[in-house]
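The data blocks that follow each hold one structure.
Every read-out reported here was derived from the displayed coordinates using simple, explicitly stated rules and does not represent laboratory data. All of these numbers come straight from a predicted model, not from anything done at the bench. Cβ atoms are built from the backbone, for glycine too; each structure is taken alone.
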Structure P
Amino acid sequence: MNNRKQGNDFEKIASEFLKKQGMTILKLNFYCKMGEVDIIARDGSYLVFIEVKYRKNTAKGSAAEAVNFNKMRKICRCADVYMMTNKCPPDTSVRFDVIAIEEGNLKHYKNAFEYIPVC
């Protein structure tokens, strides 16, 4: 199985999990020239940008640890593009979550990191 197909499969698992938690999925795999966001969802009044990470095991670190500063910054830039292209009001409540899937377990980290402003 290729990595993109495997990634899509785990993103579908994550999106089904989020739906069961009451979230509304707005977009899967939002691409822009700044990067990509796996899932964009609505959770009550929050617009949520979600990174899904899978690890077969923790030999090379946990799935959550794989979301490093550079990845967080790219997700924030993609969030900026998404909000601009979809004309989201500037006072929109935004949250950045991570879903880590490893060794058969799924863990949802709400508000996993804060917005990283453009310097």
Structure Q
Amino acid sequence: MRIGELAARTGVSVRSLRYYEEQGLLTSVRSASGQRHYTEDDVERVAFIQRLYAAGLSSRTITELLPCVDAPSEEHSDAALERMAQERERLSQHITELIRTRDALDRVVAIARAHRETLRTPIAG
């Protein structure tokens, strides 16, 4: 199938599919005229890549996980599990930082509201 059909079947833009190819996440066979052609298996591969992106993984990390899919083995599986554990820890740290930032913003909002209330109170003179 050509790139437009793969895009339609997966709900992924043609631009994204080209990016996946540039990053080594997806491969195609080129026709004599240079058109990309994909297989039925690529539909599932794109869905898999999308799930990994939705899980917060970068294309670089996804590239590191693909040997587990392309050449399943205990070694590749162990490496993939370790890499995903590292990514989970990174996300957990980021969540902690975001919560801290949100709490700081809550304090600033409370101060701003308190100040706003003083603007409503007429000054006795």
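Identify the structure, out of P, Q, from whose coordinates Rg and Dmax of the Cα atoms in Å, for residues 31-78 alone was calculated to give 13.3, 41. Display every interim value, and only then the final one.
On the way: P: 12.4, 38; Q: 13.3, 41.
Here the read-out was taken from Q.
Say we calculate distance in nm of label points 7 Å out along Cα→Cβ at positions 55 and 87 for every structure; which of P, Q gives the highest result?
Working: P: 4.3; Q: 0.6.
Sorting by distance in nm of label points 7 Å out along Cα→Cβ at positions 55 and 87 in descending order puts P first.
Which of P, Q yields -24500 for helix-only ellipticity at 222 nm (-39500 (n - 2.57) for each DSSP H run of 4 or more, over all residues; to 500), as computed? Mind dumping the intermediate values first?
Values: P: -10000; Q: -24500.
The value was obtained from structure Q.
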| query | Computing relative contact order in percent (Cα under 8 Å, 6 or more apart) gives 23 for which of P, Q? | reply | P
| remark: If you rank structures P, Q by distance in nm of label points 7 Å out along Cα→Cβ at positions 15 and 111, the highest one is Q
| query | Given structures P, Q, which gives the highest value for mean count of other Cβ atoms within 10 Å over residues 47-54? | reply | P
| message | Quick check: 24.1, 88 is what I get for Rg and Dmax of the Cα atoms in Å, calculated from one of P, Q. Which structure matches? | response | Q
